[in-house]
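Right after this note come the structures.
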Structure P
């Protein structure tokens, strides 16, 4: 089990690598138990407030090196950095501080003969100290709504999906919503995700894809194929199989994908905490864009803690993804597999109970969308993809059909 001192070292080491965490993490100097670490944190804050870079060299300029443990100690803090576990270690340090403060409160209460009410008030103030107290008043929210009836409504309040029927039902992908796109294998889940990411990026948003199964090269090839309407089979050897016209349009397809500003993390076996750490860094580096997170796919995310079974593990991951959406105030769109029960029915269209491994997915998700292709089960090519919004916490449900061209992975609106 990690000690409070090691957790403090990890927090400071991570801050040295990710300077934005110094002011954005909510840490305060008094949370640190070790005076040396308090000195280092205060020096970091001093540099950060002046918009200066923070590293072990700039720190020794702020105060005497001996007060910071020396240059070697500061340099060694980098070895403890762990961005993925930053929040976990931060909570550990804060809880340790609270535990010590409770002891001080009880000692004061004993010495000064406090009443039970005084002790409880002191505990409440400790639990909701000024740095972590939530904003609960709705007065500012009401004030912001004052002109609402007199201002024309924007076409979409969320991030457009690029599919008219879907936008009509969802009003776009909404902030803080956890959206599940579920289907059996080979139905077009990844192509659908790529379509959403390209659409969001071209609109000026910040799409971040976590591809736990496919490599970044494979996803990039799919994005190019979709954007340029290129056959993925021909893209294996464009020089040999492309027509001259297709070769001429190649730079335009690359430019289109480049303008979408998509970020792809293709590490396998990620935990939600690691997804969160990477997304936070990308979002911080691009503060002027509205983020949207895509994950392919839910069942191969690693749980934070060992679980007794897969159902329990998926339930934990599902809850963590919903928390992630709320914390970043952005849509989190996650692909999900369906159970084999679909294949055992005469009607192969998915239903809510087909969500694989956990009813928690249904409970946590704000939107559940199923994908289905009739031509997958028949020999009749259709170039169509049926989409069914089976759950919509804040609006209507419904089904619609879009164009889907498997050869290129392109989705289109059906007129």
Structure Q
């Protein structure tokens, strides 16, 4: 009997937005390289192919960030290659993975404690609006040593940056929002950076002044752009990682109970969430030449949409991939937040997320502290969580009873 091939998914349809995983499977099985005609993007969905795109820096570049991000925040390490990328990554890495990170981590715990202390037993709250959305922004504001009252500005800026980054349909309102941020963000940051140069402290910005590789140092403009990247990489993504992990635990009372009894399992839950439902579902790359992937030739200069969310549930790579299981034994915790990770959530290869260890600590402390203070936490009566987002994805709200 001849197999009936399902219709090619429309990645911009409402059905796709509601349940992308249903269509990710169709893509993996029948359209492993799917051309979206309206945008001209090629969507790559199988684990092996996604890993290849990330690791093949000769065949696939980061030039797409030239139109995704640079118009709003300027040129950053994420779009660099070769020696330029190596130098700039070495400049920033010590501040996000070295001694400064160790100094920052107790402050991360303190911020989580203070925010959770503002939640009261017996309340019914939306954890996204009342905690996960603001927690990573609080951390960034603390890192930059800025007034807490400026947090709404940073939230608006990173929201506009994320929208601009994923503006597949070239929505003019989203473009205009990004252009407002293009003016407002430098007007805020550049004078502040100049003042810190005159009177440096121990904050993230001041530490960047001393970073040097082969005689190269950061300019004020480069620091401004790096902070914009920090907002994108460290704001919404961490928010969604925490909210999604909590959602999946609340949907599985046996696994939730296991984490409450053994808080070290929060790391297992986080890693499984990174596989099962990564906060960054899609990352773009650019083909540097005509290149064949899964039997399809992708023309040179084409934009390639690398679908982490599909790759991480590929049954060619993981057994029973649609099962969320914090006791899964096919992904090691060792290296799960580094370049050798056995999941694809932070990209792979040279551009693996340099801030992954900070995201790890933020997520772990958020989950463990919430469950410690509210051991009987549960979904609000009659509530069913829904996810939203295409490039980044997570619960649009998370209504719970704090008991």
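Since every read-out is calculated from the coordinates, none of them should be taken as a lab result. Just so it is clear, the structure is predicted and the values come from calculations on it, not from any experiment. Cβ atoms are built from the backbone, for glycine too; each structure is taken alone.
Tell me which structure, out of P, Q, gives 21.9 once Kirkwood radius over Cα pairs in Å is calculated. Considering all the candidates, the number was obtained from Q. Comparing distance in nm of label points 7 Å out along Cα→Cβ at positions 234 and 250 across structures P, Q, the highest figure is found for Q. Out of P, Q, choose the structure whose coordinates give relative contact order in percent (Cα under 8 Å, 6 or more apart) equal to 17 when calculated. The read-out was computed on structure P. Each of structures P, Q was scored by distance in nm of label points 7 Å out along Cα→Cβ at positions 122 and 178; the highest score is held by Q. Could you figure out which one of P, Q the value 5.4 for distance in nm of label points 7 Å out along Cα→Cβ at positions 26 and 106 was computed from? So the calculation was done on Q.
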